[in-house]
Structures are given as C-alpha cells and as structure tokens.
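What follows is a set of structures for review.
Coordinate-derived values only; no laboratory data. Being a predicted model, the structure only gives us computed values, none of them experimental. Cβ atoms are built from the backbone, for glycine too; each structure is taken alone.
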Structure 1
C-alpha cells in the first residue's frame, strides 16, 4: 500500500483527456467533471445500450433493460396524455422498493417533470406534507400508501396512479391502475429541451425543524454526482488491483442486492441510477430481512451489498455468512450512519477478499463528499476517505478562514453536486449555503494524508440505523398530547442501531402520560422508527439557557443512569 501510488492513480483519472477529466474554472468556484450528461434523461438513456441483459429482479418479476425502458416510455406517454403533464411540474412517488418505482422515476424525468420521492415508511402527516408542500400534480403510489392517504386524496381529487391493485378492486374515480396504463397503446412523448440547471428532484430530509425540508437538486448536480460515483469505482479498481482481479476471475456477473430505500440518495443515486448506467443487475428487496437477503445472495449470486451499519452487522452475525452461500459476494459497502470500529474490523477479517467501502455525503450534496474503498479501506477504515475530485472541503467556523489539517471543526463542502436550495424556504437555504459552500452541520477534520474524519455533528438529528430522525419533529408531535407541556428528544447509544431516541417530557404531576401512552401517540402520527426507545418524565420544567434553548446536555446527564 502506498499513498504515492494512490495519488498517481488519482491524477491519471482526472487528467486532461481522461473520461474523468476535472475542470477548474478560471474565475474560481467549484471544480467539475468535463464529461457528464447534460440532464438526467441523457444520463438515464445511457442504460438503453444494455438491451436484453437482465436488469431488475423483484419477487416474480424479471425485467431486461429493454423491457424496463419500454415500460418507462409507455408510462411517460400515458402521463402526458392523461394529465397533460408539463415540464417543471412535480410528480410524487410513494411506494416501497419495486420495479414500478424505478419505472416511474425515469418516466417522470422523460416528461421533464420534477420527481418527489416520499418516505414510504412515513405515516399520513409526513406523506401529506410532502405532497402538499411540493405542490405535486400527480401521485404514483402502492395500495398501502393509497389506504393511508385515500381520504385526503379524495378531497383534493389528486390524479393518482396506483401500483399493484387487483382488477376486481374498485379504485376511486381519481385513480388509474398502473398496470392498465402500461398495457395501453404506446403513446408518443414530446421531446423536451431540459436546461441542466432546471430542477430534477425534490428529496425530503429531516432537519432541525419540525417539518422535513425539500432538497431541490438540478439535473446538472445529479449528473455530476453520478460521474463522481463512477470515478470512485474506477479509482477503487485502479488502486486495488489484487482485489479487483479476484472479482474478475470469479466470473459472476455484477449483481447488487438492494435493500436500502429508493427515497434516499444512497438508494436512488449510488445503487439504482449507477446500476442502470453501468449495466449492473439489481435485486430489489421490498423490506429488509437478513435471512431473505442471504437467500437472495445465494440463489442469485449477488456480488455487491451496500447498506446501513445495522444491516451489515446482522449479515455478518449470521452463521451463513462466509460459507459457500455468500461465495459470490465480493463487494461490501456501508452508508447512512457511523460504524463502530468493531464492525469495520469484522468486515475486513470475515471477507478479506472483498472490496469494502464507505463514504460521506448528505442529501444536500446528492450523497457526494468523500469516499473510501478497497486497499484504502483496509488502510484507514474509520475515515470517510479522500474528498472526491470535484469536492472542496474546509474545516472551521468560516470556509473563507479554514483551519489547518488535523484541526477539528465544522465541515464545509463545495461542489457542483450541491442542492439548489430548500423548496420554498429561502431563509433556510441562505443559512445552509454561503457563497457556494454548504454548512454540513457535521464536525470533523482532515488528517495529514488528506483523509476526512467525521467526529460528530452539530445538527440535532438522531441517526437510528441509518435513518435520520429530527428531534424537533418528535418534540412537536408529542407536545400536542394532553398532559405534555414541554418535550426534548435526543440520541442515546444503542448497541445494534448505533443510536436510539430518548424523550424527556414535562407536565403537571398526575396528568403526564406514561411511556406506553406516549409511544402509542407518536406511533399513530409518525413512522415506527421514530418512536422513542425511552421516555422519561419530570415534574420540573426543562432546563434552558438565556436564549430559551433547552439544555439537552443537562438532560442527558440527569437521566444517564437509567438505561443509557
């Protein structure tokens, strides 16, 4: 292993004339890849060359690339014909992972519309917020999401395409059956001239506000992000020749087992869109189940699995892992949360022949920041890797006055993959973006060899098994409960999930609800993973500073002796 050899490989990949040539603007600003698609339609259409190769496997469904794109074109034609869908209008998707999700995404882009993926784990309030906040013209959903939203959709008469309903099921008058649209005659889709800086995607992310914010990304930003992911794969191959030769000699066709949700950048960009462009086969899981995952790895000879640390932990813990049943697995990736040193060490020890990797990015950066894989991962597994070649990282309170390497502070990112801003939230956008720099809210440092190390975060988020939970959202929810005057939510350590939710409530003695009542109240209004693991009640008001902010550090100190 040699830093100099890795740096040489890096420079070869980004040099003038290479596929990953990086351009530095003369007037300053973010560097960018010279050779990228101009818009997402062009980026997606690159997958059409794979023709009759198998692309998607989900339950009994199997689609080649050609069959997939035929469905994309059919759905796009129907959406324009049925709804007069115009470029720039928003179309929401609310369903669990399945081929129809992937078809819908590409069809929306084909129309020049803006895709709004909603959290399929969310309950009514969260789903409705995304629909109403984005001003969605059309919704594509599955039956479970339709049942959650049916009364609201009926009131608005929002045009809805429903996936997976039986023919004998009578749908509401504002609904069309997805399968019927695909079976109808193929209709032409108008050719749309898409500006690279036009919005392509609104992803809702939990922030420090009580409502999720819509992160708006342009076609240019996503196309640059996809090229950055492809660069990292190429660099990993070039810098880890022995590991790559083992993969090639195995003879297994590249196949990814996808268990992370598509409404995250890790699922949407790093797995779905990357696989489509490279000709990789995707096996979709409707929901995570470690035994089912191992069955699929064995039966379908999956070569790659990337997931949250809790998923990887469960996979490695199975007695089936490391046997002939996982012989085809040559790639292991981590994302969505911090990993323990024990998990990182176990990945390397249990699968020394595998290419392991992880990365650092945010929804606001389209998942792009730093990345590490292969020999570099073995060398420094606890780091996030080198910042990708179109990413500038600065540490400190002000990106114009960065701290030297080795000094810890606030992490700022600058790259062409950054969001355009938060949907309809100019003040929040201005607070996050400063002259082209993104305030990540995370704390870390660059070490002497340029590796980015993440040490904590400023944002008041709880990272439960890779799912980001807004403490403010939980506090706002439970504050509506009779008997609760004040509430504060924060993270507590969890040996399996990394972090879990703790909640402290204050109210009048004798009138405050107990833990069971609080959890039931929240479970009726928010997704199940947001329900607190611990609820503590106190008679005295919550401690606050001079500006009125709750001192959560004092609460953690007070309650730490109880199951922390």
Structure 2
C-alpha cells in the first residue's frame, strides 16, 4: 500500500470497474477529484458539459444504451442542486449512474461557509439526494472512501438498478491515507445479481398460459434492463401470442412484427388497448402498472383485472400486486424467469399455438383498421405540418440501427403511439419522473455510448430551450447528434389537457405569446444551433421534411431541424388518463 488522496482512491476504483466517462461541470468543491481524473485521463474520460442537469441526463442515457454506469461530478451548492432533476429522472426509470458531489471542507462544517447546505445539519447535501437515489453516502475521512465506493457501485447495479450518490468534502478529496483500493466486486468478483423464479410459481404460470384462449404478453422496461429481448421473442414465437408493451418498454419487440400491438394507455394504438381489454391471461414482465399505461386504472378502459388473470414477473417485490392482484406472482430476473417459462411451455406449445390462431387474426384486424385511420393524415400536405406526417416521414428515413430519444412533451405522445421501432433500433424516453431535457441532453450520452449509431432526439420547443446547451457540448466533442425540434409555440401537452379539462377558451400560460397583443412567438432554433457551431435548418413545408431529415441524420454533423408543427391537432385516443377529481376524457376513436 501507498498513501493516496481520497480522490485518487475513488477514481482508481472507478478505473478498476472500467467506468468510461465522468460527465460534469467544474467547481471549487470538486477540484481534488478533477486533479485525480487528470492523472487517470487515459483510463476514464472527463466530459465537460454546460449544465449539471445535462451531465446527469447524459450519464442516464449512457446507461440505458450500454447497461454500464458512468459517473457525474458536481461542485457543492447550486452545481449539485442542478443535478437532482436528472438523478430523480434516472431513479424513477431504473437507470443507473454514480453522482459524486463535492462539499465544503469538514473543518468549516457548521460555520456557514460558501455554499454549505447546513441550516439543519452540517454539510447536509445527502438529505437533498436521499429521496432520489438507492443510497447516499458521505465520506468524512479519506480512508472510508474505498469501502464506500465499492458498496455504492454494487448497490447501483444490483437488483433493480438506480443511481447512487457519494458526497465528499473538499479536504477529504485531497488528504491522503495508507489504504488499499479493493478489486472490483462487480466486474471481477464473480457475484451474480440475477435470481430465478420460484419453480412451483413458474409451473403455475406456464399452466395458465397453456390453457389460455386469448393470452397476451406485456413487456416492460425490466425486459430491457435484464437484456432479455431474445428470450421475449423466443417465448412469444413459441406460443404464437401477441405482445403489448408499456410505453417505457416500447421497442422491446420489432413493432413491424405481426405479433406486436404497440404500447398501452392513453396514447396507445387501438390494437394494444383493445387486446388488453379482451385477453383472458396476461404475462406481465418488468412493468409497474402506473397510471398512464393503464388509463388511470379505470376498469375496462385498458385492463380488466380481474377477470383477466395476471401473471406478474418483477425483480422488485414492492411492485408485486401494487395496482392489480396477480393470479401468479414471480419475483425474479426477467431473463431467467423467461428461460424457465420457455422450458416449462415446450411440451404443450404446439397445441397452444394452433389454439391462438384466431386470437392473433383478430388482433391483426384491429391493427389494420387503425392503420387505415392514420393513413390520410400521414400523407397530408397541410401547413403547418401535421404531427402524423412528421412522425411518418421520420420513421421512413431513420436508419435501422438508430437510437431515438423522445423528450417530454406532446410530441412524446405522438411518437409512442405512431413511430414504429424496428429490431435494431432503440427508443429512450423519460417516463416515471418525466424530466424535460432528458431527450435533448441525453442524446449526447447516447452518442458517447454508441459512436457508430445515428442518434436522433425529438424534442419540443419548450424542452429544447431548457437544455439547448447540449448542442454546444456536441460541437465541443464533434458528436453528430440530430435534434428534431417540434415547434408548436408552447407547452403543447399541457395546452391539450387544459382544453380537455377546463375548456378550449380558457388557455393561459401554455402558449408562447408576445406581451401586449398576444401574438404567438418563437425562437429561431436553427439560428441558435448555428450560433453554437452546429448546423440548423427550418422546415415549414411537408414536401421538404423527409429530405431535410435524411440530410441531417447522414451529415455527420450536430444538426438542429426545426419543424413548424400544427398545434391544434391531438392524437386519436383509445385509452384515457384522469387527474382525480377531474375525470379523464373518453376515447375518441373506435373502428366502424
């Protein structure tokens, strides 16, 4: 052993775990960590961002693409407080990164120094982070850091993944101790975090599936986290059973497959909601049945459980039976439980496949009628651009291996409902906490994660302005991200809810208007992009849309494509979403 600074111990452990990137913004409280990162710059790359929140979104998206965590660094005070939005966003979507925050020197605790969070307890940034992380740690002495960082890393990636937080006072970063940095228990420790389902429960689940007349598989984000997409495909093809997804699980199965029905809920396509209403058995894997995918749990709106029998598979016991009673509940890893189910189902699969033919044919009829309803507006030449036309043209030009990020806003509803995700593409979104800016800045993390894949972020004009600094980061690092700015002059999703719940004539604070005459106004997003060194174009005519999108994606340059979109059009609804005591609007479309 040899004397190492606290920062050196921390960074050395991260290098041993092969953490590739540290995203963040400098500050006096983090100077010691930056110095250690300088010494190890060949092993872990430090990425400078223009905003701490953006750094967190980048680390979040990096994990969603690679399932390997990165770290963030922020200084004490406002720098770390800026990060909390991104930490919460990752936590609620079960994404993982390690947030390292600097703090004031321990010798100044309780003296009210510059940027101390100390009104109620000294150096107390940990309680700020506590609701949004799997665990928060503070190191008051450098010799504590090796144990803390190894425990934090293990906690971060085990079970249901999530962010963790390590707070280090300035003096602890720079003071030394004669302590060995442990070998990584995750990367080389031989520890498996996966757990199989209880065998008798798996057998009961298989019996239910084999006896079902109208079975349905519901795939959630847990399938992605477990890297179980192949097992999902194997099971649905073995049984010839249709698949729906949660919105957060969108893209887990090729959405062009005859067995894929799309995502459920208020913005789900018709076939997904209708199948979930009419099925007799649902196998739900890694989804928590929150309010938006379930049409706010309104009986018969998306689900009928009971009488539909639910087989629920989840790694988190807290999710078991939270919102619907399972006929069979299996606590376990999605990949392993799917493998167990496939083994149990093989003997009876042939008979079940044949029995499911009529059910699959019925779902195909629903899909066809839905496609017919969408087609006219997907070809519309109206100005401003129809949302359906934008989504359809984007889908037509996206390369097969694209990573698509949907920021938060009304455009997200359209993408979940109508953008088809193929087997090699990936769809990332902020769901549980729905933090605006994830798509804008997360695109940078996705591009670092997959430098050879096209990355396209679709974001509203409101969300883009919140974190437009991500474009400057892309220019700094020569990242060919494409941002499609869905410009509808305001916060479109809330405008729609305002009209639906209170009346279209009561719009206030949801459109961007000039004070005085109320004229709708907009920033020039293309010029904004060019001012930061990126390319920028504006599209107003539908005839120009596909070619401008194609050129941007293939340009190998960071590019902003601003599209002027019709703000008065809402998606067809086959589900609902209520905000008690405000009742959700009823569906506005069903087949003739």
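Annotations
- Among 1, 2, structure where helix-only ellipticity at 222 nm (-39500 (n - 2.57) for each DSSP H run of 4 or more, over all residues; to 500) as derived comes to -11500: 2
- At a computed 22.1 (mean count of other Cβ atoms within 10 Å over residues 291-298), which of 1, 2: 2
- With P(r) over Cα pairs in 20 Å bins from 0, in percent derived as 20, 50, 27, 2, matching label from 1, 2: 2
- If you line up 1, 2 by FRET efficiency 1/(1 + (r/R0)^6) of positions 43 and 147 (r between Cβ atoms, R0 = 30 Å, to 0.05), the top spot, with the largest value, goes to 2.
- Of the structures 1, 2, the one that 0.80 was derived from, the read-out being FRET efficiency 1/(1 + (r/R0)^6) of positions 203 and 435 (r between Cβ atoms, R0 = 30 Å, to 0.05): 1
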